[in-house]
Every structure is written in C-alpha cells, then in structure tokens.
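Next up: the structures, one after another.
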Structure P
C-alpha cells in the first residue's frame, strides 16, 4: 500500500517515503448520472483503485497462487486408509496332509492405518491389521482363528531427499510464486494509479487547449470584423478581408480538433475510473477540480536509483525468481546423492479364537475346546506379548546417474541465466530512473521557457495591434502574431502537462516496472499533444503559404 500512496500523495523528496494515510480504495462512490461531474485528483485515484477492471483482474492472481500453496501443503495432510474384505476358498486335497478331501476356508479382513508425511522427508505409518479365519481343516488348532497386529514404522532419508525433496521443493516454489503474485498485484496498482493521474493531467491540458483554441478563434473573428469595417470606409483592400476569413476558417478547424481531443481525454479517464459500460457514464462531463501548479521538484538521482534497485516491484520479483532458481538448484544437487534411508519398525502380534483339543493331536477328532475370541488377540497385541522390531538402512544408487546429473546441470544453467537477466534488469532500471530524472529537470526548464515565450508573444501581439490601429503594420503581421501567441499558449500548456506527468513517471519508476496491468504510455509527452496543436500547426503552415504569396 505504501507504493500506491507514493503516487497518490506527492512525496516531498525523490526517494522519501510518504506519510501514512487511510485506504481510499474502501470508499463507496456514487455512479454518475450524466451532466457535469466534479472530480478531484484524489477521488479519481480512489475510484480507479475501487473500480478499475484491470486491477479487478489482477486481484485474483494472489488468491490463485495461494491455492497453489494450499495444494502443495496438502501433501503433508495425514491420511487414513482401511481394507475390509470377505473371501471364501475351497481347496481340493492334493496329499494326505491337506486336512480333508475339500478344505473350505472363510476369511474376513479388517485392516486400518494412518499415514503421516513429515516435512523432514520422513514417512510415518501406523497399521492395525486384523483377520478371522474359519475352516474345516482337520489339522487346525484354532477355529475360528483371530489374528491381529499393530505396527509403527518410520522411514527417514539420510542423504537424498533429506534436506529437500520433491514435495518440499514444490511447496517452497509455490510460496515464492505467491509472493511474486503479491508484488505483481502491487505493480499493477502503482501503474494504474500513474495512468489515472496521467489521464487526469491530459484532461486538464485538453480543457485548457480548447479554451486557447476558442480564444484564438475569437481573435481571428475580431480582426475580421475590424477589417470589414476598414473595407467599408475604404482604408483597406478587400483582399485583406478574404485573408481574415481564411484565418477564421482555419481556427475553427483548430477548435474542432481541440474538442475531439477533449472528448478523447475524457473517455480515457472514464475508462479507468468507472466500473462498467454505462450510457449515462459516457454522457457525463467530467469537471476537474484540482489544478496542480508546476512547482520545482528536487531530484536526487543517486538516491532515486538506489531506491528503485531496492524496492521497485520488478526488482523485488526478480530477486524472488533468483530465490526460486536457488531452490531448484538445491533440489537438483540433492538428487545427485545416493538414496540412503533409515528404516525403523516396532509392533506386536496377537492370536485368539476357540482352541481345539484333538486326540490324537495331529489330525484327530476334537475331544474338547477352550473358549476364546477376538479379545484375546487384541489383548496380546496391545500388551506387546509378542513384540517385533526392525531397524536398518536401505541404500540405492544409479550408475552413472546421468538423469540426475543432467537435471543438476540444467538447474545450474537456469540459475546462471536468471542471474544474468537480473543484472540486465539492474542496468535497465538505473537507466530508466536516470531518464525519468532528466525528464523532470528538463521539463521544469521547458515550463519556464514556454512561459517566457508566451509572455513575449502576448506583448508582441499587443504591439502589432496598436501599430495596426495606427496603420503602421499589415494585416498579415497581426494574424501571424495571433498565431504565434496561440502556439505559445499551447506550448506552455503542453509543457506544464508534460512536467506534471514527468513527476508522476519519476515516482513510478522508483516503485514499479511497466509490466502488469495498466500501460504507462500516457506518461509520455506524445499522443494528445500532437492532436492539441495540430490545427495551430496547420494554421501556421497556411500562414506561411500566404506569406510566400505576399
């Protein structure tokens, strides 16, 4: 949010953090209903943060990335499993010890277990297995027979997959992607705010440019009226009236072009601050209520470059991409190691059921029974009357392990490529900040120059009008002075608008790159300026042609 406020609230210095402010994006705004719509610069920015469709689209990306993180974390969710089955088997006797001509065995199974993947790479398992057997085999000593067992097992990698494995790599990459999505969302906000402020200043310029064109037209009409009076009294040739009429027509074209530029500037601003396509919205006439002055801004180029390299969104994202490359390289190098796993198990088993006493003991008839059941087996299991344990290691290694070696080489090359791209981005960012800083400095000098030119053009026109009234100059020179003043006014307005936008751009290049939602082409000095001065330049060309005919 600081990055956004850095554009919303002008900073007193180039690299100085702005003061705290409330989140204007949470405000509720009325929908325009046509007519005049007063709009301040702060409200335009706040409306864009609330309504801009590009920001609305980008807002989903961090949430989508968060789902990837949750999906990766899901690998470590404990899971339960069970196996329930019932089988019946008839076996034909193949020898004297088969236990009968046809041995029938019915078997019921109910096994349960719990598995827990651990973020050390280990796998923990808990198994509780049970079965019941019922048979007519004459050699059995228990019928039915209940078997139960309980075992706890852990498998822990010691080399390969010890510090990092595929699930942990995926989780760490997903978290970095989530952080990059946050940075890109912030970048989209910063760029959108810059665009909105640029459009606002373009609208101010378009309004002033139209007023200048209308004023220029009125001067031409005034001169035409005066010439017509002079022709009637016989002090001026009719050709001068035709020249003045041509000038009026040319300046009417300038008004038409300026009106179109104003409508376009207004539509550009509407498209980024209003949430949806509404006929009433397009018919609304925006009236800017703020008119910032062209005050000098101190520029510390070195501090601005350092600020951009440390905090700019594309630089932050590039560093996180380097961290992603480090994670992939760490994983690839780990996979070069042998697979050495520590395996440990501990458990117990139990047997229960009705014990059969036979006489003779081996295959004789049942002469007595000792009652028993499933409870006996479970009691032996949890009493660990018959414990079982295992501890050992499993070792495996691929020779010559070409797949892992190729993956490690690929990860190393990718890291080197990412690092070179990062260095290239550092140069680009530094150059962009320096260019923006020069734009601020030259822009202010340009404002001072155009204001002086405007003042001198006004003085020249006043002098020409006095000389024309005294009959000491020509109609053409008065017209030329009017054109020069009109062009000087447009140049002054254009210089002020460009200077305001250069300040915005200087702030933006320290906070965000041009990627993401919201183009920043509006911050350049081209575009509307060409439309704004088109008629005046065409009028000047027409004047030059008339001058060559004079």
Structure Q
C-alpha cells in the first residue's frame, strides 16, 4: 500500500552532541584504483594562485563588523531537500545564529523554492557572471515571509535551476550539472562581495559548492577579492564527488594547470570535491568515525590519500537535530503526545500509523520503520534479502524517495506481503514524524553512513535502532542500550540484530527501559558548536599563513 501525504514545509534546525564513540568497521565501498594523488601541504601547495600581491582584507574599510559565516549549499530544509544535507546545514546555520554569529546562507533558486516560498523579493538588479565562453544574468532573492534564523539568499541563474529536479529528472542526472553549480559558486561569490558587509568565513558544503574555494584562490576575478578569506569544506557524503570529463575544465573556466594529480585530476576525470579539498583551509566530515573511515583504502572512495594528507585539518563533527522540532511531548504532527515519563501516547501513535498504512491494527506486533533515501548506500540490498523480515510477525513500513529500481523492488516486497509490509514513496517531514512516533524500531542497515539523522530522530522518540556499526550510526547508537548494532554487510548479520531486538521487545519492562534510555540521549548542538569554532580558527590560521606567504 502506498500512502500519499501533503507537502509540509518546516524550517528545521538540526542538532547533535556526540558522546559515544564505538569502534567502526570501514565500509567495503571503494572506487577504482589505489594510487590516488596526494595534494601538497597547505603551505606548499602548487595550485595556481592568481594574486601576486597582498590583497586588501575584506571589510578593512567597513568598520569593526564581526566576521560573518557564509554557507554555500545545494539544499536547505524547508525549501529544497533530497536527503540529510538540507537538514544538517539548516541546523548548523540556525544554531550559529542562536550563538550570536552573523550567518548568511546562499542556495540555488530552484523551481521547488518558488513553489514553497511565493513571497520572494529581489535583493539586487541582474548582474552578468561569466564562465568559460558564456555570460549569465544572475539575481539574488530573499523570502519575505521568513522572519528568523540566518540570512537566506537564493541565487537565480535562469535556465540552470528552474527545472523539475534539484540534480536531475526521471532519466538521470542533468548533463550540465558541472556548469550549473559552477555558476552557483561564481554567482554566490559575487553575492558575498555585494550583500555581505565586513570580513567573512566561507563554509562550502559537498561537491556542489566545492568550486568556491578553487575560484577564491585561482580565478582572476575572485582571487583578488578573497585572497584573505578563510574557507571550510564540509564533506557530507564522499560517495558523491562531482566527476566530469576533462573537457569540463574549459566549461568551468579552470586553468589548465589545475588538471594535475595534486589538484583536480582524478583517474582521467575532473573531480570537483577533490579540488575543494585541495584549496580549502580546513575540512569537516559529519562524524568522528567517518573521519577515520575516509582515511582508509576501503572507506575513502578513492580519495583516501587526500583525506590522509589533510591530517589535522580534517575533523569529524556529528550533525544533529533540532530538539524543539523533534519533541514527542509537543509534536503537532503525531496522533498523541508522550514523554519519557509517560509513554501511553506511543500506543496511540502506533495504532494511527498502522491505520494510515492499511496494516492490521495489532498492538503487540512490532512495527519496524525505515525512513531513507532509496539508494544502494542505505542497505536495501540486504533488507530485501533478509529472511527474518519475511518469516516473523513484525510489520515493516518504508518511506522515502530515490532510485526507481529500489522503489520497484520495495513495492514488490509490499505486494508479496500486504499484511506485513507497506511503503510510501512521497517523503514529507510530517510523515517522518508520524513514522518515528508510531514505530517500535527503526532500521538503518547502511553500507556506509557518514552521519545519519534518522537514528537521532528515532531515539528522541523512544525508538531503538537496528543499525550497521558504520560512521555516525556507531557514534550515536549504544549497542544493547539504545539499539542493536551489527558489523558485516550481509542479510545474516542483519537478521542476527533483528533477532536480538525482537527478543528484547518480548520483555516489556526491559523494552521500555531501553526506550527511556534512548529518549534521555542529548542530541543537541552545544558540543558541535565548540568543535566548529575550533575548525574555523584552524581555517583562519591557514588563510593568514597563506596571506603572509604572498
């Protein structure tokens, strides 16, 4: 059964304090080849640097404004989202505002943004941005209905982002994604110079924004403006790097000397994420365990040497969830409120979930939820081959959007077991809240998981997690205390964890004790803010060292 749910626009901050650090098995996912270039150390990097004289520091003549943090991201919660990136960036930016920082966020003006934000107001007239042999008129907009949080600025590039999907359509990725996001990066840098007063620190997110640090150090127009600007690059998912053919160099106005194994060339392809890592002053990934995994041959996605060479300039900081938004005592989207001290409303939420998905209303049958992008990374291969999910009385509910072949396989599974399996391929925040409130267990059998937010949502709602001990799952789920972890990426190991979970579920007192332990976990941003402040100091020292060397 497939249930449709209306789109609900929610502005979410996401938060997390990582207190648990379990040994993590490196994911067995590897890119071709094992001889990956090692970029030179920051102080001796041979990348092309346009400016040969010391640039005037940004904001030097603008008074004593405090340094602003400027995020560049392809997604932002409440406006454009395909996965956890949107929630992670929104949560970080909002937490920084609450901490007293000046914060700006630049996001592409997608067609979906116009749908959810009808009160867009232009901030500037059109301005020409050049890239390779083309010139595009860009404009910047704000959402007039937005009254709190960071300064959110949408970048309009006609023809590039007013399309049905963020990265592609039903036939696959857009073939000009490299040009689209290069235009975004160049336009955002112009927007920073125009709209953001005073000194800035630029924080780019994933490959879509990774060209910004490259342009800031190498482009003849951008380098003189931003030679003293500290840059940070967050790697939310290194499985997506922005690979394009060598011919894309000219399209993106990249100097030929950037086609080098120490900069942007990767096994005969242009690698945008690698370029960002080569030119940023500091790099972050989204959990301590994943930072270690990225340095391994098996877990570095072909960039393991690059991640190793970053040394202490690469750190892992867990993402988080907005505790006010994910709170079963006040959640307006669920059937009944409940708390750690009074769990009675959980049964009401479970009954509502079973009814909504057309499953038999059996209060003692365990309900296992899976909220996930429909992608191979998320472990659907072993879920669909699990014997235990087919031979127990547990009910399984899957929600998410993504790859067509996985969607079809999950739909077939539901058709084969209509009394026990249901799915919904229209993902909304409201539906995820309802799933967390009504499920007894949440399933996260990921092949790799840089951080993950679902396990934090689940524990906040008293839902133990069945998850693979990788990345942020191992950092945020305590095996035997708030969930059930397994190591090998195969159906047998998954079934073993399910068996452990169902055995404890049969002991009502022990189960409720685990629920309460999960709900007591602190997934706030406090410690992460301390860690990010240190990353930003590292980036500032790196930028200052470069400026001194000029």
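What follows draws every value from the coordinates through simple rules; no lab data is involved. Treat the numbers as computed from the prediction; the structure is a model and nothing was measured. Cβ atoms are built from the backbone, for glycine too; each structure is taken alone.
Structures P, Q were shown, and mean count of other Cβ atoms within 10 Å over residues 118-125 at 11.8 was computed from Q. Among the shown structures P, Q, from which was the value -0.57, -0.71 of log10 I(q)/I(0) by the Debye sum over Cα atoms at q = 0.14, 0.19 Å⁻¹, for residues 86-133 alone calculated? Source structure: P.
So if we calculate Kirkwood radius over Cα pairs in Å, for residues 230-381 alone for every structure here (P, Q), which label has the highest result?
Details: P: 28.9; Q: 19.4.
Largest one: structure P.
Work out the source of 0.96 here, i.e. which of P, Q gives that when Cα Rg over 2.2 N^0.38 Å is computed. Provide the component values of the computation, followed by the final result.
On the way: P: 1.76; Q: 0.96.
It was calculated from structure Q.
For FRET efficiency 1/(1 + (r/R0)^6) of positions 150 and 446 (r between Cβ atoms, R0 = 25 Å, to 0.05), the calculated result is 0.00, so let me know which of P, Q that is. Going through each structure in turn, the value belongs to P.
helix-only ellipticity at 222 nm (-39500 (n - 2.57) for each DSSP H run of 4 or more, over all residues; to 500) was computed and gave -10000; which structure, P, Q, did it come from? Write down the numbers at each step before the final one.
Details: P: -20000; Q: -10000.
Label of the source structure: Q.
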